[in-house]
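Student: Once you scroll down, you'll see the structures, which are given as structure tokens.
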Structure 1
Amino acid sequence: MEPPMSLAEGSAIRFAYKFYASGTMTTNSEADTATDPGASGGQILRRVSASLNLRKNVVRSQEILSSRQVRSARHTSRRVEGAITGELSPGTYAELIEAALRGTAAPLVAVSITEADVTSVAADSATSKFTFASGDPVALGLVKGAIIQFSSLSVAANNGVRFMVTGFGGTSNREVTVYPTPTDMTADTAFTLTTPGQSCIIPASGHVRRKLAVERYDTDLDRARLYTEGRVTGFQVAVPAEGIATITVNLMGRSRETVTGASAPYFTSPAAATSTEVANALNGVMLIGGVKVGVVTGINITMAMNADAPVVVGQPFVPDILLGTADISGDFTALVDDGDAVNTSFENEDEVEILLMLTSGGPTSDAISIHLPRLIITEASEDAQGEASQTITGRFQAKEYLGSGVGMPASSIRYTDTAAA
């Protein structure tokens with residue numbers, strides 16, 4: 001009689017990851033998991049689903065035999081492919097987004113901006129602006145899409161709120177337009193402004209190569225699959241009109257190891273999963289061309305890098321995973337209105353920008369902003385459907401920003417996360 005067998009349950013699976021100290025892959029040998037990336041540390045990752053799997057190519061003999069059967073078929077090269085999908089929450093996926101952008105995330109303002117830098121700050125709810133009396137907020141680190149936070153202001157309603165910067169004006173960029181609207185406040189000469197979390201762009205040069213190991217640990221089976229020497233090859237962010245924003249992170253790696261018993265899990269002391277609330281689309285805002293849009297019913301943003309895992313003679317693992325151009329595209333749906341802005345931009349091939357802010361709750365909650373500073377509408381479809389509201393689908397292609405606009409990134413995307421560390 002066969003012994004009873006345990007069956008795996010999805011709720012018992014733990015995913016964790018850790019970046020290697022070096023992003024380089026040795027072409028003719030794999031990293032030794034006994035020491036690299038090392039069992040200590042790591043980060044447990046929240047998720048909804050995951051499709052990471054070991055894939056192998058197979059060659060089949062083409063010989064035509066009198067037996068009229070296939071006599072030979074063999075495994076050849078191997079690699080890991082798949083994705084991890086989750087509900088987007090501040091801080092949870094920041095490291096993986098940074099790896100995809102191949103930049104280096106950092107706070108926009110290293111320490112803080114105070115009255116010593118700008119003398120005073122006033123707020124006007126009618127124009128949704130903060131106005132500084134001196135200095136240059138842009139030179140001090142503020143950009144479009146930055147998320148700023150004040151403390152010690154005389155009007156308590158403005159303290160602790162996560163304001164997203166949507167534009168600059170006035171002398172030396174001292175008029176800073178923000179969302180949400182601040183509460184009226186006369187000039188205050190004692191305050192602190194910070195940019196919580198970190199921000200990252202795709203740099204024009206000096207792209208950073210990173211690699212990571214991802215572990216799936218089936219706690220009920222005491223068995224782990226360790227996916228080794230992987231690269232983040234892209235991501236997709238999906239924001240519905242009503243509901244939770246989701247993210248899918250695409251990965252490609254060199255191999256997989258299985259560990260069991262006393263050897264499982266591989267990561268012995270990973271950091272606990274983040275506990276930030278998920279981002280709800282109703283708590284955010286979307287601006288197209290600097291104008292708040294109230295008719296958008298959903299937006300999807302996709303970044304893909306056309307990763308290549310070339311096969312070679314004499315070894316079953318790929319020599320490297322090579323990343324191509326960061327191609328950022330997407331689509332959004334909107335209710336058809338008499339403004340006709342989407343079709344006008346499409347017909348005229350106008351370049352526009354998109355600013356998206358997603359929060360995990362109220363105005364003082366952690367938030368994420370995505371800034372696409374330069375894009376074109378590549379398709380505008382408005383099929384007539386049903387009897388009620390009509391929608392238009394706009395598809396877009398993001399482009400590298402090459403202009404000199406105030407606070408604009410020299411990049412096709414900026415990602416800011418107030419909970420990123």
Structure 2
Amino acid sequence: MNFEDYNTLLVQSIGNKIGSTAPVITPSASFGYKDALQAENIFAGVEKLPLYARVGNPTNAKLESIVTKIENGFSSIATSSGMGAISMVLSAILGANDEVLCIGGFFGGTYTLVGETLKRFGVKSSFCQVDDFKHIEKKLNSNIKIVLLESVGNPGLRLPDIKKIADLCRTYETILVIDNTATPLLIQPLDMGADIVVHSSTKNMSGHSASLGGVAVFREVNAQSDKLLNPKYQDLHGIVEKAKKAAFVAICKKRALRDIGMSANAFGSFLTLLGLETLGLRVERINKSVASIVRVLEEKFPKDIVVNHPSLSKSEDFEIYKEFFSDGCGPIFTIDCKTQERAFRFADSLKLATLTANIGDNRTLALHMKSTIYRDFDEKSRQFLGITDGLIRVSVGLENPNDIINDFLGASHV
């Protein structure tokens with residue numbers, strides 16, 4: 001599908017033609033059942049009606065249906081945040097002594113979830129760069145349960161070869177989870193071989209920074225010959241047998257969402273739906289702007305300020321960018337000012353960009369990484385993630401790209 005296809009799909013899917021033309025908010029936490037038999041059938045999954053808002057809500061279901069279409073998935077679960085989506089998936093599948101392989105750079109919250117929080121519960125992890133296929137295959141051969149990566153490393157901007165990694169995960173029958181927050185509509189990881197896709201819908205999907213949320217999207221499960229039937233997933237086989245095609249949803253709801261409660265709320269999902277109506281327009285414009293902005297800045301910045309983006313020919317992932325990211329790889333690029341002092345002067349001189357810890361907004365955003373999101377990380381972790389003393393992450397918005405260029409060029413000479 002191209003952007004014009006998505007523009008039609010989204011506005012036609014989100015609104016209603018009869019009655020309320022806007023999506024309906026159903027703020028109820030609980031739902032009444034007609035009689036005892038219906039209550040039993042709802043809890044058994046025979047009747048697909050709301051059970052309790054912690055495991056499902058009609059407004060959330062509307063959002064889930066749209067995101068499922070966007071990602072060419074089978075089903076989805078809306079959550080309270082992007083971290084909620086990742087936490088739900090990992091805690092539903094992993095247990096003590098299981099291991100997750102993390103490929104490439106990661107958003108700080110994901111890095112600490114895996115490296116610190118899950119570690120407290122006995123879950124092991126290892127990290128490697130996107131092109132370290134020797135390590136990747138070694139870990140896959142050791143019977144790990146999950147491979148986790150971001151479609152575009154945030155903020156390091158390394159691009160993984162998703163198809164190659166997916167092929168290896170298929171060979172070794174290992175679940176592949178991809179965070180597609182930076183690249184909705186630009187790539188469809190499920191079509192490339194992923195099993196689960198997660199989003200922070202707070203970012204590009206909403207665009208307005210008014211709603212915290214997340215979504216996990218699942219492929220269809222083949223109950224006769226699926227990688228989930230591998231003996232290493234023995235504890236999930238009972239759910240696969242009962243839920244069949246919808247096994248991933250059942251696994252996440254029964255083993256995480258129901259008991260931990262990282263559930264989306266109706267009002268947040270409503271606000272996300274409003275943002276989704278213009279997602280195609282925004283993604284197309286912003287990614288065109290990013291490509292033009294980084295080219296000009298690379299040419300005109302002082303030599304001691306370095307611009308990084310995979311669309312630049314100097315990038316080590318330029319070939320992957322050309323092959324898989326023909327429409328762009330999201331709103332982010334980075335600027336390395338070499339020192340924290342210079343980075344602070346640069347950031348404080350920006351007049352158009354908002355200094356905040358977010359990406360994918362309608363407005364252009366900027367933030368010094370080491371002193372904020374990664375301030376508590378040790379030096380070894382920061383080096384692995386590409387967090388240098390002078391690194392500023394930029395998320396391009398809808399403003400005139402020439403205005404953005406002029407703002408950044410002005411700040412570079414302060």
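Student: Looking at structures 1, 2, which one was helix-only ellipticity at 222 nm (-39500 (n - 2.57) for each DSSP H run of 4 or more, over all residues; to 500) calculated from, given that it came out as -10500?
Tutor: 2
Student: Here's something else I'd like to know. With mean count of other Cβ atoms within 10 Å over residues 59-66 computed per structure, which member of 1, 2 shows the largest figure?
Tutor: Max of mean count of other Cβ atoms within 10 Å over residues 59-66: 2.
Student: In addition: Volume of the Cα convex hull per residue in Å³, for residues 187-338 alone was computed and gave 176; which structure, 1, 2, did it come from?
Tutor: Answer by label: 2.
Student: Matching task: 15.4 is the computed value of mean count of other Cβ atoms within 10 Å over residues 131-138. Pick the structure from 1, 2.
Tutor: The structure behind it is 2.
Student: To which of 1, 2 does the computed value 2.4 (distance in nm of label points 7 Å out along Cα→Cβ at positions 155 and 195) belong?
Tutor: 1
Student: Can you tell which of 1, 2 yields 3.7 when distance in nm of label points 7 Å out along Cα→Cβ at positions 75 and 387 is derived from it?
Tutor: Answer by label: 2.
Student: Given that volume of the Cα convex hull per residue in Å³, for residues 307-402 alone, derived from a single structure, equals 237, which label among 1, 2 identifies that structure?
Tutor: The value was obtained from structure 1.
Student: For structures 1, 2, calculate distance in nm of label points 7 Å out along Cα→Cβ at positions 139 and 219 and state which one comes out highest.
Tutor: For this comparison of distance in nm of label points 7 Å out along Cα→Cβ at positions 139 and 219, the top structure is 1.
Student: For structures 1, 2, calculate percent of Cα pairs over 35 Å apart and state which one comes out highest.
Tutor: The structure with the largest value is 1.
All of the numbers you see were taken from the coordinates with simple rules; none came from a lab. Being a predicted model, the structure only gives us computed values, none of them experimental. Cβ atoms are built from the backbone, for glycine too; each structure is taken alone.
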